[in-house]
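Every number in this text was worked out from the coordinates using simple rules, so none of it is lab data. Values in this document were obtained by computation on a predicted structure and should not be read as measured data. Cβ atoms are built from the backbone, for glycine too; each structure is taken alone.
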Structure 1
Amino acid sequence: MLQDLTGFHLDYAISILDTFGIEVILKETNFSKFSRNGLKRIVRQRYTANNVLELTVAYF
């Protein structure tokens with residue numbers, strides 16, 4: 001089982017997931033669409049029905 005990536009910077013989390021060969025879908029919080037400045041951090045992760053990891057990202 002993969003560790004919880006919540007709070008990680010997106011770039012770092014993607015590098016971890018690439019080493020394990022895990023397929024990822026990225027989503028942004030609604031607020032992020034208005035403010036795309038700052039660091040991208042993972043605020044939620046969940047596996048979909050197809051065993052794909054869905055990451056929700058927010059900008060801080």
Structure 2
Amino acid sequence: MSLLDAPIWNDASTWIVLGVSALFIAVGIVMHRIIMKVVRSPAPESAREAQPGTESN
């Protein structure tokens with residue numbers, strides 16, 4: 001009996017666990033791409049003006 005013939009592949013809970021795991025991986029990849037896009041984008045002008053240390057008294 002090979003691993004592919006094992007009865008675990010016929011169990012519904014195995015496929016649920018694999019599906020949820022794949023979903024978590026996909027969501028993590030999408031979140032990583034979005035966060036990196038935001039981090040790499042330049043700051044807006046209003047945020048640059050409001051930075052501490054750049055104020056003139």
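Supply the structure label, taken from 1, 2, corresponding to helix-only ellipticity at 222 nm (-39500 (n - 2.57) for each DSSP H run of 4 or more, over all residues; to 500) with the calculated value -5500. The value was obtained from structure 1.
To which of 1, 2 does the computed value -0.27, -1.17 (log10 I(q)/I(0) by the Debye sum over Cα atoms at q = 0.12, 0.27 Å⁻¹) belong? Intermediate results must be reported in sequence, preceding the final value.
On the way: 1: -0.27, -1.17; 2: -0.57, -1.03.
Here the read-out was taken from 1.
Each of 1, 2 could give FRET efficiency 1/(1 + (r/R0)^6) of positions 5 and 45 (r between Cβ atoms, R0 = 35 Å, to 0.05), but the derived value 0.05 comes from 2.
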